[in-house]
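**Student:** I've put the structures underneath this note.
Quick note: the coordinates plus some simple rules give every number you see, no bench work behind them. Here the structure is a predicted model, which means the values were calculated and not measured. Cβ atoms are built from the backbone, for glycine too; each structure is taken alone.
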Structure 1
Amino acid sequence: MKARTVTNLTDIFDTILKSEVCYVGMVDDSGMPYVLPMNFGLKDGFIYLHSARSGKKISILEKNPKVCVCFSNEHFLRWQNESVACSYSMKYKSVLAHGEVEFIEESEEKVRALNIIMHHYTGKEFKYSAPSIREILIWRVRVDKWEGRYYRY
């Protein structure tokens, strides 16, 4: 059975929201891929991420803001014959989001984005100190293309 392509945004967003982390892929100026696991939030079709204000990932994104963000969950190992290795497969749901990162600098927008991220993990909103807001970098991924795949679901 082939993986089933998923195009319905409701199903795609459901898969994303069931994920605990995402993997953000980018390419440096020498053409080398760089992939990081990150915490995230999703709201109104945008993916929100946060990080320190500097570092390798920021240097890469300042030169090339294009990213691919991967989400995967509901993994389940299955088999037809327990003693035949080739009969094993993994059920899964996955989404790829292709887009570009925009950095958010405005304080109120940073708070809004942090609360989107925190709501994903806790269901709550928080207050943040001015130094915390100043020292953090918020990324908003403007998604150009969504790709969903379900295998055995």
Structure 2
Amino acid sequence: MSAFLIRILVAGVIGLVIGLFTTNARSARTFGLISLGAALVTIISTEFYKEIAGPWFSDPGRLSAQIVSALGFIGTGLIWITEDKQVRGLSVAASLWLTAIVGMLIGAGLGHISTSAVLIVLLIYWATGTASKLLDKGD
């Protein structure tokens, strides 16, 4: 199997896993698709500059940088304020943004950094879930 195909598959699966920790199973596919898409754009960006653009263009990161902007825009749509002035959706928006960045890391072939990032994300979810259960028992 091609290294690119492996990166794309891993990005999709990792995004799906993060999505399952963040939301429900139906919404988790969005995380998988975002991560996969970010990996694809990163691969296209780096490969385009290696193979096609040549020495005339010097910044393969320009296309990938747009992922961060796009996710900021999408994330804004996930955040809302309720009638009683509670902010909702901020954690999901941040998780989606982070998932795109992990997808970019995987697409760039930075496996050691993406693995560390995913482990830390899962640790954060586990720790906050555990703390939430402990605090709920104390009430």
Structure 3
Amino acid sequence: MRAFGRALGNALSTQRARALVVTIRGELGAGKTTFVGGVLNALGFQGFARSPTYTLIEPYEFAGRQVFHLDLYRLADPGEVEALGLRDLLNDDAVLLIEWPERGAGLIPPADLALTIDYAAEGRVLDAAAHGQAGRELLQRLVQM
């Protein structure tokens, strides 16, 4: 998961100009935060990703690019997303990596790239779906790596 995250981080480093939203679905322990750690490492963060399970949002900044790692697992109601101020995070060059997006259904920004991690016999299976031009460009860069 970390290696795939690094590949996505490398793809993200070449795509700029507007906010990008990446949603990450998967069961507990599927590797969502490990994946995010790989993305952050590719963008320049040294160390492991901090899980925002209790803080809900962990902000990072690399060379003028903001990355927000969100974990919505603890939300009891999708309406709680409004208090997070996600619209304020959608500035140019921002990347939102959102774990458990289904917990904010209808109230989170639309995903440019929607990822789903499933358990497989000896590892994980990752499904990626691009939405819109930015998502298609990102997925194409990812596939070419």
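**Student:** Given a value of 2.5 for distance in nm of label points 7 Å out along Cα→Cβ at positions 68 and 92, calculated from one of 1, 2, 3, which structure does it belong to?
**Tutor:** For distance in nm of label points 7 Å out along Cα→Cβ at positions 68 and 92, the value 2.5 is produced by structure 2.
**Student:** The value 1.48 for Cα Rg over 2.2 N^0.38 Å, for residues 76-123 alone was derived from one model only; which of 1, 2, 3 is it?
**Tutor:** Derived from 2, not from the others.
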